[in-house]
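Undergrad: Before anything else, here is the set of structures, which you'll find just below.
Please treat every number below as a calculation from the coordinates, not as lab data. As the structure is a computational prediction, the values presented were derived from the model and not from experiment. Cβ atoms are built from the backbone, for glycine too; each structure is taken alone.
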Structure I
Amino acid sequence: MPVSRLALVRARVSLPLTRRATGFLAGRHRSVLTGHGQDFDDLRHYEPGDDVGDIDWKASARAGEPIIRRFAHESSLTVVLLVDTGRTMTATAAGGEEKSAVADYTAAVTAYLAASRGDRVALLAGDADRFVHRPARVSAGEIEATLRALEATWSADAPPSDLGVLLRRALSTFRRRCLVVLVTDEAQPWTAHERLLKLLAVQHEVLVVTVEDLDPVGSRAAELARERGGIADVTNGWRVPGFLRSRRRVREAVGRALAERRAETEALLSRRRLQALRVASTDEVVPALVDLMRRQRRAR
């Protein structure tokens, strides 16, 4: 029997951190449903990770401590896992894992948080030649099947990525407003994808998660090359010669190229006012979500 992906996430992430990350999803729920989308239920003491927008200041003044308004759900949110499954996703991430492992875990964490709130989870994963679509489901068993369907797509022989095709398919597939979590590698999105991202953001709440590339001439790459007997480009099999890592000018040039590419992507996402995370490993996924929630609160 396959190991439960949701159970693995639950076992790996501490309860306090899970609560704070779930607060992030609560904020997206309100954005998608315009307001709380909930009826007032009662009052309770504030806990770390709760939305400060829910604090009842009059009740807090009377009690001498923060009190928040609790709401009862009227409807559930649909969370769409929009995942790039192209060949480059099997390359090595900055943390040393395969980028596919980081993307897979990001999807599992998002699904786990959604399931804990009773929200629906859908999947649209694809590349230049393939698509996997799982409609929105709320039961744990169906969400497990969705995560297994995504897990089965990763392959070093996969077709190349085509984010444009994936975005167009998402626009035609999901008509009602959803939270779309786009997971791709750090090299994307490009300027060519900007119009599609704009259209997607008009229709849905969008979070972009990019998996950070390993610096091929950095110290981490050197460690992995010694452990694995070398590191090869997944697109053409070319191996980085070890002597290049000892050339300072080469390291500096690669560093500049990576920084410029990141700056271009960040500028694009900023123009479109899209929330974005860049993660280097599975360990960074939940803390990155919590950090994004904190930044959003400070911006209010």
Structure II
Amino acid sequence: MTPAPVARPAPGDGPITAYVRRIFEDSRGQLWLGSNGEGVYRYTGSELVRTSTVEGLAGDQVRGIMEDRQGRVWIATDQGLSRFDSSMTRIVNFTAQDGLGAAAVWCVHEAADGTIWAGTTAGVCRFDGQRFIPFDLRTADMTAPFAPSVLCIAEDRVGNFYFGTDKGAYKTNGDGVERIAEAPTGSDAVITCLLVDARGRTWIGSMTGGITCTDAGATRHYTAPGTIGDNEVWTVAEDRAGNIWFSSEGYGVYRIGDGTLKNVGTAEGLGITAVQSIHEDRQGRLWFGGGGGLYRMQGGTFVEVRRTGPWR
């Protein structure tokens, strides 16, 4: 464990960081911002603070952020998994020595039953309260060990789990693992983001194959050229109105609502063309992070949020 303090003020103006990889709001209303090499920034409501390896974070490249039901915030980094206690005064780090398949962690997810899952560059693991236990992603037709990089995890309302890997998308209900046939395959099989929306549709984004939506047996592909600007999709999110938002490298974001697809980007004031994260906060405000910093949607246009704000 690392004693307090676990953060230091982030003074001065300018972009939060050159590349906002992840955005997350915790139950206290604090906004967490994962960087590409500077650790994690946290807006407490009154000040912006930073936690890096200097303060005890496992790694400085942040790839995932999640809060568990005990109020602890988990940070997935390139050098392990960090857990802030609910008081934000201590950090516990987990690495391969604690059962993680690899030190490099891409994502962290709390299941409906409270189990913590972590996706690493060498498979996925479940936390038993003390250490991580590998979960076998082999399908019935596989005989050799299978431990792909697991970049994202999702769960639906009936307890099925979805894993996006660098070798396709997989699903399990606990009785076995199956490959999701509708997901991009071959050279497009690096799955970067997953979402099961409120209607039960599954959205699967990939690094080079666009984004795919499966709905009760029907499949829709959004790819370039034609439908979207670029096939590199890093994030997908659903807002409280039921709109689906996803990124397209170099083209900002796309919104699907009322059956229509709309590109939203520089014309509306979004200063990021390479969007990595989309998050809706408790007030219903949408935040967008990526190469160029942090933006918030306000009245149909975008406002840049710098270290000095505006936060509200």
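Undergrad: Which of I, II yields 3.5 for distance in nm of label points 7 Å out along Cα→Cβ at positions 20 and 196, as computed?
TA: Considering all the candidates, the number was obtained from I.
Undergrad: Among the shown structures I, II, from which was the value 21 of relative contact order in percent (Cα under 8 Å, 6 or more apart) calculated?
TA: The correct label is I.
Undergrad: Figure out for me which of the structures I, II the number 0 belongs to, where helix-only ellipticity at 222 nm (-39500 (n - 2.57) for each DSSP H run of 4 or more, over all residues; to 500) was derived from the coordinates.
TA: II
Undergrad: Still on this structure, please answer the following. For which of I, II does distance in nm of label points 7 Å out along Cα→Cβ at positions 140 and 164, calculated from the coordinates, equal 4.4?
TA: I
Undergrad: Please state which of the structures I, II yields 15.6 when mean projected area of the Cα convex hull in nm² is computed from it.
TA: It must be structure II, since only it matches.
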